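FYI, it's all coordinate maths here, none of it is from the lab. Note that the structure is a prediction, hence the values are computed from the model and not measured. Cβ atoms are built from the backbone, for glycine too; each structure is taken alone.
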Structure 1
Amino acid sequence: MADSRNKPSTEAVTQAVAACLSRHAGPGQSVLVGFSGGLDSTVLLHATSRVVSGAGLGLAALHVHHGLSRHADAWAASCSEFCASLGIPIAVRRVEVPARSGEGLEAAARRQRHKALADQPADWAFISKYSPYQNVTASRQLPGVLFTTSTRDDRVHPGHARKMAALLRERGHAVSYWENIEGGHGGAADNLQRATMMALEYRFLRRRLGLK
């Protein structure tokens, strides 16, 4: 029999979901999960389905159909089939992504996804309770933080890190920020850039720990 220690576990995700829902949701309320069909959202949806069954909560999924890929219809169908297998109702929301908005295609698509979720007022109110950006205050003490990103990240736009760093500074918190102009989602285009970023991370950690 294969060693179970070598198998990935979703138990930590399930526990994190359970802890979050116990703080922010009560019996009779419903939870909406944004479901792209990728690995992250699949694990999240499956973990949430395990939690809500014993917590008296409702569950639904939302798939945003951007229409940008020739596979978009197949992805939507796959998401619907997966939800049907778990008995989870799903809504497929079709959106139009402007090709020349000036913000880039990925950023424009992300904005449309956020708008689709924001059209669900109850769900946006729920998400805003634990969203880091929505919960930064000057009165709450926070540990120092280092943000690393890349100008050319086409998966997670650097604007997210820029906004969060700016908000933390505005509220008087300690922030370190590093944005490489190359590297894509990995943040580094070669070994030298990777070494530079790792050196910054270790220096930040040593300083926060008070090490010489």
Structure 2
Amino acid sequence: MLESGSRHHVFNLLGIPVFVDLSAVFLLIIIYQWVQQYSPMEKVVFILVALGSILLHELGHAMMSRLVRMRGIEITIVAMGGTCSYREGAATPAKSFAISASGPLVNFALAATAWALMHYEILTTDIGVATCLFTFWINLSLGILNSVPMFPLDGGQATLAGITWLTGKERLSRTITLYLALGIGALGIAFFYTHGPDYYMIFLLIVLLFNSIMVLGRN
């Protein structure tokens, strides 16, 4: 079903509408570039695990949004992964913190489950081992990346909401979160330049720094 703009409604997941934006083509291209060294079977498994992990990450946000009584909840798969949005409901700092933190927590839970399956050798077939291995590393990476306190990542939103929740002072919270983003961004750029250089990660950090300054620097 074609929706307004560039989105297509593809299905509902636990009552949550899931859309795919046309920009998601770039996400598929990025994922495909990562799997060139794998066998055909491993390529299929990696792509399915990556897309499934992104969807479950956003479902974590959506379920928490529903739990705290948000309305109009939607998931959209886009070029940089996914987004979860809602149109109705009062998003207090406490609710915003819970919603933002739920996505990375889902990834860490999936990584822990995959590690347990590998550690106790529950799945021993080639496809089972590949699925567990990819699930572990993809979700560990997604969880860590999304926990970084920079915008528009979950970590940035959770940090801002959490400090505002604790202090009740939004301006102070913006300042603290901005300095955290600047410090971590600078350290990250220095690390990836001296250990590589990894220009993809450097570019990503620059984009995140720019977004953090734009969001947190305004009055």
Task: Source structure (of 1, 2) for log10 I(q)/I(0) by the Debye sum over Cα atoms at q = 0.16, 0.22, 0.23, 0.32 Å⁻¹, for residues 32-71 alone, computed value -0.45, -0.71, -0.75, -1.09 - done: 1
Open item on the list: For volume of the Cα convex hull per residue in Å³, which structure out of 1, 2 has the highest calculated value?
Closed with: 1
Open item on the list: As an exercise: distance in nm of label points 7 Å out along Cα→Cβ at positions 104 and 152, calculated from one structure in 1, 2, equals 1.8. Which structure is it?
Closed with: 2
- [ ] Consider the structures 1, 2: one of them gives -14500 for helix-only ellipticity at 222 nm (-39500 (n - 2.57) for each DSSP H run of 4 or more, over all residues; to 500) as calculated from the coordinates. Say which.
- [x] 1
